[in-house]
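The numbers here are math on the coordinates, done by the rules we state, and not lab data. Remember, it's a predicted structure, so these values are computed and weren't measured experimentally. Cβ atoms are built from the backbone, for glycine too; each structure is taken alone.
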Structure I
């Protein structure tokens, strides 16, 4: 395979499958969404994956600009205000905990193997994604899932590079759900 790296060979494309399809792949038990933005995907996680506990982890600071699942319809949101909205939305639900903090630091503080899965969709930088993957490997139980969004080499090369390096180091296969314009990835820990 000329021009194809070993990490690219470890990828399997799940053509036309979306991140909503990915939710059906998540194992039962507690999970975490890192990077919540408006909380729309959080609601989908609750409805489709039905985790025993969902941790919604975000910095909830400053203004954040993001598009929809396909990278369209960008909007800027005051994240302090969004934190209040999300806390109200899930108030009284024992199966949801809203966490204000740094994603990888929150993962680092979790007990080893305490989560069934993690879904990463934070700042898309290489270093942040490296740290999130490293600590997700600590927090996610063996056989659990480490997944994330924005697996797009042109728009988010740091995410793709970090995931490929992580998968190669641990000899994991990467399933790429590319039914959305901005693909998601899944690795079984």
Structure II
């Protein structure tokens, strides 16, 4: 592992560029699917995880244009509701695509996400939240199919606070006909940026 060695005693002068947050960018990129049009995002970090989720959006039928620190995402012609297994397993955060696809089409098919190995982080909270929105869940040979006739509002209580589950449930519910209340959700800076995207 590389090390940073800092020797003090000298005045620091200068400027540096700081990219946007990866954890805020990924669910917002996923939420662009709900727009059914063009979304322009700025200061998105150009890293493996964001490249992976943009690749999935392209496979689903979206168009991506990157100009400097600006990304233009056109999801107008997205029709595919299934995330390929090889792409789904690239990053943990790919699971947030499920809520976005469900919110737009009332149907989504995907495998379990991959990515980091920071302990066991099952997606049961996400799936249980979907069920409370009237979504049926079928699991078969490592694949999950979620579907319903329509999304219904619900008072949802998570077993414990989860940023990812909160974002996923919000995306699945946001275009529904009734209000959705998510209790025990996470309300940090990441969720604040995400919520602002819907305004």
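With relative contact order in percent (Cα under 8 Å, 6 or more apart) computed per structure, which member of I, II shows the largest figure?
I
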Could you figure out which one of I, II the value 25.2 for mean count of other Cβ atoms within 10 Å over residues 26-33 was computed from? II
When distance in nm of label points 7 Å out along Cα→Cβ at positions 42 and 146 is calculated for structures I, II, the one with the largest value is II
Matching 1.6 (distance in nm of label points 7 Å out along Cα→Cβ at positions 74 and 154, computed) against labels I, II points to structure I
I have 10.1 for mean projected area of the Cα convex hull in nm², calculated from one of the structures I, II. Which structure is it? I
